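Down below are the structures I want you to see.
Throughout, read-outs are computed from the coordinates displayed, never taken from laboratory work. Just so you know, these numbers come straight off a predicted model, no measurement behind them. Cβ atoms are built from the backbone, for glycine too; each structure is taken alone.
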Structure P
């Protein structure tokens with residue numbers, strides 16, 4: 001994670017944001033715009049980076065303004081520290097607990113015939129069997145096919161910003177801290193059957209456009225072009241009916257607004273600790289409505305963009 005195009009696919013709780021491009025750089029490396037902020041109180045500050053969870057080699061090396069901020073920090077803060085096996089195991093266990101259908105129930109029993117047929121056609125085109133998904137709840141299937149679709153474009157979590165930063169943190173002996181718990185992330189998307197069906201149907205629509213969309217997001221991120229990235233994440237859709245708009249609003253609140261509040265509370269605590277933290281979270285949490293950066297600024301903290 002995740003609905004407007006990409007806001008569903010955007011939320012992958014084990015790799016929450018994605019982006020990528022060809023093996024050549026899309027913008028000049030001397031670009032000075034970045035999704036990086038310095039947030040300060042009277043006697044301390046933290047760095048906050050809007051990250052890309054799935055990328056490719058063309059994103060590296062990162063600009064020195066990012067790497068220097070990281071190097072001067074004492075600890076790395078991620079949405080979830082998946083370098084910690086206990087946290088990784090908890091995430092997998094909770095996903096299975098909340099994402100598997102009750103015994104005797106199948107996905108095809110829940111989905112409308114047309115939706116199940118679309119899903120079947122998609123996975124068959126990937127050389128997969130629908131049986132691989134038939135025991136999972138709709139929201140879980142949406143996450144699974146999103147991850148597969150992204151990987152098929154050539155983008156990988158192994159090249160994601162978080163993976164790079166985790167490796168560097170281990171190399172430099174920095175601590176790694178989780179900003180959220182696995183339960184917070186997974187409960188944000190583990191929803192009722194009706195909401196899950198809507199989520200899956202929207203994901204099926206978006207997957208048809210994913211390669212071009214990721215390419216455009218990659219350019220916007222590398223350029224530091226917040227208006228462009230925001231428009232890609234929130235395209236206007238005048239075809240939605242009232243029920244779809246209501247479901248979309250519920251999902252956005254669970255996936256972004258509610259979690260943003262928790263992130264702000266944690267970041268404020270970090271500032272009170274008077275230690276230097278480098279915080280990397282999915283960029284949507286920093287540029288969308290009710291975003292983390294604006295909330296911190298409203299709460300009286302000094303915010304500088306880099």
Structure Q
């Protein structure tokens with residue numbers, strides 16, 4: 001069956017018209033101090049910036065604006081800030097020998113007509129050196145960095161796509177086979193304080209990855225998800241004092257009677273003085289917030305009584 005060239009052209013034009021516009025990236029920056037703290041990589045902030053820009057240029061859904069160019073009026077624009085969090089040697093269960101791991105963070109700031117949205121992403125890469133020399137370790141570190149940068153750019157694309165989606169689409173994307181799509185949907189739903197994100201965040205508290213656990217804790221705190229308090233308390237078992245300090249502050253920020261009771265118990269009887277002090281501080285801040293909330297409520301009630309009825 002022959003197809004009309006005009007019909008094919010019309011179909012292609014319709015497909016192009018339906019294709020979403022790429023996300024406009026107007027600035028890419030690198031925290032130079034974080035690169036200086038990673039001498040094993042043997043790179044500079046300018047070289048790292050160029051490597052990130054090359055990956056952005058290769059991603060079809062991202063468009064890097066030329067220097068000095070202006071985005072179309074009203075179009076959202078994105079700024080990216082890359083920071084290296086660490087370069088270290090790790091031994092992972094099920095992997096042969098030590099590996100060099102590179103952890104990187106990417107902050108996205110998207111400016112739209114309605115305001116600025118800020119998102120933080122992190123990624124890591126790990127590669128086993130081929131030998132024992134410094135050059136072998138450096139080569140492994142650079143390949144691990146490549147992994148992390150690739151992951152961050154794909155994650156940024158997924159995150160920016162998710163920001164434009166309605167809640168019903170994001171809820172569906174929580175079951176996507178693509179982990180980046182799932183993560184982006186969860187991040188945006190949590191930022192919107194959507195209740196469907198809470199059970200997924202609670203599941204992530206059980207992850208073996210401490211970074212993923214901390215991200216889940218942070219999202220639950222932002223949501224003030226009191227239903228997460230029992231799971232956070234269970235998470236405290238057999239944890240080191242450093243993590244417990246983070247945990248009690250999270251519980252203090254979320255609040256509620258169960259969190260208050262737990263903080264009181266820890267403040268009175270934990271073996272570590274550092275943890276006791278942190279729990280007492282979190283408890284004091286929780287109490288002060290409750291007092292301020294009560295004062296505001298009383299003030300609003302008094303104002304309502306003074307106002308003439310209509």
> With Kirkwood radius over Cα pairs in Å derived from the coordinates and found to be 19.8, which of P, Q does the value describe?
Replying inline: P
>> Matching task: 8, 27, 37, 21, 6, 1 is the computed value of P(r) over Cα pairs in 10 Å bins from 0, in percent, for residues 110-277 alone. Pick the structure from P, Q.
In response: P
>> By the measure FRET efficiency 1/(1 + (r/R0)^6) of positions 86 and 214 (r between Cβ atoms, R0 = 35 Å, to 0.05), tell me the structure among P, Q with the highest figure.
In response: Q
> Taking FRET efficiency 1/(1 + (r/R0)^6) of positions 94 and 238 (r between Cβ atoms, R0 = 35 Å, to 0.05) from the coordinates of each of P, Q, which one would give 0.95?
Replying inline: Q
> Which structure, out of P, Q, was helix-only ellipticity at 222 nm (-39500 (n - 2.57) for each DSSP H run of 4 or more, over all residues; to 500) derived from, given a value of -18000?
Replying inline: Q
> Out of P, Q, which structure matches 4, 18, 23, 16, 11, 8, 8, 6, 4, 2, 0 when P(r) over Cα pairs in 5 Å bins from 0, in percent, for residues 134-197 alone is calculated?
Replying inline: Q
